[in-house]
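Derivation of every value follows stated rules applied to the coordinates shown; laboratory data play no part. Treat the numbers as computed from the prediction; the structure is a model and nothing was measured. Cβ atoms are built from the backbone, for glycine too; each structure is taken alone.
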Structure P
Amino acid sequence: MNKNYQQLFREIVSILRRDYAGKELMGDRFAPRYYTQAIGQAWNDDQLDDLLFLQYVSQMLACIGDRNLAFSLRAGDGYFPHSPGFFTRRYGPDLYVTAVTSEPSVSVGDKITAINGGSPAKHKALIQKDFFRGSVPEREDWNGLLKMADTVSVSRPDGSSFDLSLAHHPLAPPELLPVCAEAAPGVVYLRPGAFEEGGNTAGFIKTNEPLLAASRALILDLRNGRGLSEDEILPILPWLCRENTPLSQLFDAELIINNTRLNCILRAAGLQGIPEAREYLQELAEKADTGFRAERCEPEGISPGMAPKTVVVLTDTWCRDAAETLALAARRAGARLIGRPTLGTTNTCIPVSYALDDRFVLSWPVALSKAAYTGHSSIGQGIAPDEYISWCPAELTDDILLKRALIYIDEN
């Protein structure tokens, strides 16, 4: 049975304060009173529906800054997760189209100069809370606002302009095909693609092993890296390590788990009836309501050392999840990171999902890294590169980071 919006909102706030692993890190970024008032006003104005409620709660979560927090509306009854069909990045007063997935009217390099008749700067000023998920322009995420917009004004590089009525396109990330090629004599450029479950990173690396083995330097491009499968990053590790390296030196070996009763129930939910999981389920039952507890997750094994003399990793805001874990492992193996800070998804993990009713699902991580638990969180900040180069629209036609990596390799 459906719950009313007031009940739903109270339950969401309760979960964030009790079950969310990052509850002590939220600080004044968590402002439920503001959204309680906004939702109440929308109800009084007879404007509150499922979509508007979804938008308000999503904005509240965005302000917290943890990309592993999510609130979703079940697909069906005419609703499906959507996007404007393109992705943007802010530079100066405008948004620049950086990737197109579905909308045929725009191209990479076009500028969005107005949204519903107002400039991006005007929208930024009017929105009281930071639901763009970042205060630095190159880290702002405008997709949420564009999803709610009706029209945008588009300016092309040739000076022409037009107004576009936005459509609801299926939500999909930009295509990220794997690439392995020589960027210069003896320098291999490697972009592994997305680290999806059931991917084939191992096969891709094996196919290109002769090229990698003959290289004097490697450039690993993780700028748009994504995907949740950490198993898929393992075949790349040997080409980052110059000597045989225990995996425990490359990955964090300790997590801090918030063992509330609900978290333990949700972690156990998919394992019921599996004989091999019986002991683990018993452990979860015993941990329920024991609060935050350290849990060792010591990675086993050794990564062979096969890396060339110089390894450079290209990072950017959209490097997340397993790719961000790989970027951190590369740094620990001695690689140089060039670009922008990563998204900031490594401090919380082990996500669980809870159906609040037959419409809405809330997802949150139940574990913190030891660094975050001890006050060194990178949520909203990401992994800082060794050499920071701010984003500019010129990168849409000229690979500035790749050129800088080649210069670094020649100098070293």
Structure Q
Amino acid sequence: MTLIKFFRLCALVLVGALLISAGAGNAAAALPPVTADAAALFDLTTGTILGGKNLEKRVYPASTTKVLTALVVLEHAGLDESVSISERAQNQDGTSLYTRTGERYRLGDLMYAMLVRSANDAAVALAEHVAGTVEDFAALMNEKARTLGAADSNFVNPSGLPDQEHYTTAADMALIFSAAMNNPTIRATTATRSYTVEIGVGDPQTLINGNELLKRYSGTIGGKTGYTPQAGHCLLSAAARQGMQLGVALFGSQGNAIWSDAASLLDFGFENWTTVALVQRQQTLAALPVKYGTEALLVAAEKLACTVNQEDSKQLLAQQINLSRELRAPIEAGTVVGTAIFYLGGQEIGRVPVQVAHSVPRLWYTFWEVPTLFVALGAGWRFLHRVNSRRNMLRYEARSRKG
């Protein structure tokens, strides 16, 4: 591939442009009225904000904090590990499993206690099991939040108990909750309406999920509640309908209004947005020439879908491929060679890595290129040598005649 072709491809390759009945919808829209101080409606798969109220306002997350706690715990520990209860865990304020110092529990049971019952002693026990101390675990929480793009949050404990330095935003929690719900264990746990666990040596206790949407809203697939006097009523919840998954984040709501607020936002989302499948994993995106080899099929390394606003209909969907390297044989199958970027109505809506679908060996006859080059250089050198020798001889003869 020539350099000109390479840069032309990087500039813009429009492949398979088509018309679809959807719009970009990336800009946050105005939401229906809600009582909450801050709210977000978002695509659960990507965390993309579809609509919001006071999205960047600092709020106290209360027990919605525990979805981040669960995400960090599961990145560092297994469900069948044994967790010891410390004195600090036993003495936590607020909702509790009523554990006692020295008792041991299966980590998976404490996860249910934390996410279903919202037990603060379970949250601290899990944090200490992973990091040794609550403070060190909070550092892991903040590191994970930054990794997810939640840059306007700060967490100092795993439970969400009040602290002036423990805060987030609706926009940040949309990212955190989306990542948590993409974890199968967290999704299944938060969707559980009741769970029975043995507490110490006492009788088994049944944990009841406080997320009323599991009963009230069709399609609810999980979530987490929260409440403190400082934070008000808080909720993270998600629902799925017609192939689309949406999430809501509400902070500072009043009483039972949080359930109607959440239902109103989800209804609004399902009525005004749709999810478009942009590309499937291993779907062919382009066939491009390879230097020293045959043509290479470029495929998507991942599947990609995007939730877009239905109001912006019949926008042009375009695909651009940016190569990160020259296509030169040999190339092994699966080698990532660039990125496919998708645009809707001229606005970027997603991107996926692009890889080579099959190995592209170097063609045997191209190996003559180097010897041929040396032969050509040798022939050129001999020609120049003869020309130079002839010129010197003519000069010598000319001087001889003059003498």
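Summary of computed values
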{"quantity": "Ranking P, Q by distance in nm of label points 7 Å out along Cα→Cβ at positions 257 and 353, the structure that comes out highest", "calculated": "Q"}
{"quantity": "Which entry (P, Q) yields the derived value 52, 34, 16 for Cα extents along the principal axes in Å, for residues 161-232 alone", "calculated": "P"}
{"quantity": "Source structure (of P, Q) for distance in nm of label points 7 Å out along Cα→Cβ at positions 81 and 345, computed value 4.7", "calculated": "Q"}
{"quantity": "Which of P, Q yields -8000 [helix-only ellipticity at 222 nm (-39500 (n - 2.57) for each DSSP H run of 4 or more, over all residues; to 500), calculated]", "calculated": "P"}
{"quantity": "For distance in nm of label points 7 Å out along Cα→Cβ at positions 41 and 113 computed as 3.1, the structure of P, Q it came from", "calculated": "P"}
{"quantity": "Winner on mean projected area of the Cα convex hull in nm² once structures P, Q are ranked, highest first", "calculated": "Q"}
